[in-house]
Structure I
Amino acid sequence: MFDMKVIEVIVEDAGDNLSAYIEGAPVITVGNDIREIEENMKEAIDLYLEDNPNPCEALKGEFTLKFKIDAATFTTVTASYLPKPL
């Protein structure tokens, strides 16, 4: 049995939305929330792998994605879910 490779997806605040990328891989995406980022990143990876029979090292083999978000972006994202003060 082997440990599956974990690829870190960096999520950042991009002003009006969120952006995400994988270091060492030519895939990026944007989305309005974390759920959309996750869906869009999976689609971006699938499209990249379909078009590239010899993918970059980061995306070779089997892997799982781990989404990493910094504290400032987390605060911005979660603030949109909190009730507005009266």
Structure II
Amino acid sequence: MIGRHALRNALIPVVTIIALSIPGIFTGAVITEQIFRVPGMGSLLITAINDNDTPVIMAITIIFSALVVLFNLIADVLYGVLDPRIKYE
């Protein structure tokens, strides 16, 4: 009985924290890839910064920004699923 009523309300802050943390995992890969010399978008970004390759820097920034927007959208949709009092009009 408690799970039905309290769990949905308790999951809203959890969804917020998870949805805002996931883009940080992707952007934190920049540091991890540099430390362990793993090729990836983080290494590409650092190389582009060192070479003054502006289009690559802008593209990676847009990708990271799109991830933030996407996960915020997912969080907003999950709010409506978890709590029926939240309506989008």
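Taken together, the values in this text are just the output of simple stated rules run on the coordinates, not laboratory data. Quick caveat, the model's predicted, so the values are computed rather than measured.
Taking Kirkwood radius over Cα pairs in Å as the criterion, the top structure among I, II is II, with the largest value. Identify the structure, out of I, II, from whose coordinates helix-only ellipticity at 222 nm (-39500 (n - 2.57) for each DSSP H run of 4 or more, over all residues; to 500) was calculated to give -10000. Structure I accounts for this read-out.
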